[in-house]
Structure P
Amino acid sequence: MKRRELMLLLVGAITAAQTLSAQQKVMPVIGFLGGEAAGAGAANITAFRQGLSDTGYIEGQSVSIEYRWAEGHYDRLPLLAGDVVGHNVALIVATGDASALAAKNAISTIPVVFFSGGDPVTTGLVASLARPGGNLTGIGIMVVELMQKRVELISELVPQTRVIGLLINPNDPQAERFIRELQSAAHEKRLQVDIMRASTESEIDPVFASFGQLSAGALVVSPSTLFISRREQIVALASRYAVPAIYTGRPWATAGGLISYGPSVTNALRQLGIYAGKILNGTKPSDLPVQQPTTFELVVNLKTAKALGLTVPPSILARVDEVIE
């Protein structure tokens, strides 16, 4: 091979390597900070990727994602948020109020798109829903505000109960609001409230084991990321101890939970992906209002109701969006 041809080949190889390196460098990186466990968030990740693809971003082709999961342990979130920031991410996606707060505290110069179960204004994530301000925006799904509706539904399904239990993670940023909202809703129904606390997975079993010693006849499960991470465990315990429980979304009912009421989380996560794509395309977080759901799903598991010896009243069946048999 002639020297000139060899030089041309070398120049071509170097140019190709530089082009590939440049392409790899310009591929944006998203840091995904999940408060739950990876397995519990699998369906959410699928929905999030669909939203990203709607804006032209495909994971592994035009965007890279660094995943970090706290598995319900809020104390891990600040360290995980700092780790994500250290990967030179273009933006951070945070699921859960604790994750969003950890991301906000970790960095003020990187956009953060959050999925919040409570009121993002009350928790200090944004200045207002219409004008978020700062570097954060996202989706708020109003799980706290729906406590009254859940109390109405479970008391309608278990009309003989005079006491409602609330399973709460005291470390959840929304814990006190959950308690206040449920107590207010129970007061209107002339029901008493028993607060059942679990802040680690090892505390969940004893809480259900003690349920029979309480006077509560039904249970409301709050949407802590700890509980989402331990969904199968909680549904199994509710079955073992014959606890009629209402949950915050469809995945609980499909996993065997008695009844659930709340917005579609998959729809919310898809919108979260769309927001992430818009920000990657240059839109500022402050120009994207915090979105809230407009439709809600009521799902009843008739198989579980039968196992508990409950008859689902026609008033609930007439409003149900999905029946699992």
Structure Q
Amino acid sequence: MNGRDRYLATVRGEAVDFLPRTPILMQYAAEHIGSDYAALAADYRVLTRANEVCARDFGMDQVSCISDSYRETEGFGAHIEYVTDGPPRSTHPLQDHKDLTQLLKPDPLVSERMLDRVQAARHYGQHLAQEYSVLGWVEGPAAEASDLRGVSTFMMDLLDDEAFACDLMDLCTEVAINFGRAQVEAGAETIGIGDAIASQVDPGTYERLIQPREKRLVTALQESGALVKLHICGNTTHLLPGITDLGVDILDVDHMVDLRQVRDAVGEGVAITGNMDPVEIVLKSTPDQIRDAVREAYEQVGNPYMVNAGCEIPSGTPVENLRALCELVAYQG
């Protein structure tokens, strides 16, 4: 089986030869090819080359369009500053007002940074899609609303102006749907949804205001032919009832969350990835400790499972550590 075959079979709940390896690489990938984060975030040609080299060097089963969370934000009118050794920085177009009509209208085939990601998906689709799974990416409704308003301001909106918060998230959801569809048409078979800020709200707020919009996004992307993966950084234990109802195909699990509890919540129909601590396990431990952590995670969660850290592989991770994370682990039926 090649990486694409292994990945798709795992999502379908079929037996495979080895567990798929799907680490999230951004700054690490850029530095691995002698480049930097700014170049990877600004130019799809650097991003795709970095992902391809890492996939081949470490034995991964997926290449990714992920670079940072400000693709849609730039389309809305934000100014982006590229940083050599860190993720881009962005202004917040709605930080000082609530007038949605002042925002630009993001177009995934026109807006510069959205188009760059679509071009990454197209490059993969043309050159690597028969060998590797291709992962596109969009921001979830709460994450993008936070990018436009600023995190603290948006959290206050959820408390004291629900109507505005909902209007803003509805707009972000529509943009994410269009952006995801464009990546699918270009060559991505899976769309990841990043909604990190959701882990910071209480279950009631999540289930009333955020989850219905995530669900609309998930459904629309699946109807476009994509598999959908959800990534919410942090401890999402309190959100599991709402997450279970989303109907995602793949669920990223951060290291704060108990894998057995996740499997009990979502059942056997969802492929789970994670949840090794990216810093304490992947960056700072030894290859043998990483191998033990992978085996332990697999024992806890069972099938279907894909090998991944809880979040991005940190810059500075020793090569031998990432190789250990990506070593072949035989499927246990």
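Where does the value 2.5 come from, among P, Q, when distance in nm of label points 7 Å out along Cα→Cβ at positions 33 and 145 is the thing being computed? Considering all the candidates, the number was obtained from P. Taking FRET efficiency 1/(1 + (r/R0)^6) of positions 41 and 201 (r between Cβ atoms, R0 = 30 Å, to 0.05) as the criterion, the top structure among P, Q is P, with the largest value. Output the label of whichever structure in P, Q has the greatest value of distance in nm of label points 7 Å out along Cα→Cβ at positions 257 and 273. Going through P, Q one by one, distance in nm of label points 7 Å out along Cα→Cβ at positions 257 and 273 peaks for structure P. Can you say which of P, Q returns 23.1, 94 when Rg and Dmax of the Cα atoms in Å is computed? Computed on structure P.
Bear in mind that the values in this text are calculations on the coordinates, not laboratory data. All values reported here derive from a predicted model rather than from experimental measurement. Cβ atoms are built from the backbone, for glycine too; each structure is taken alone.
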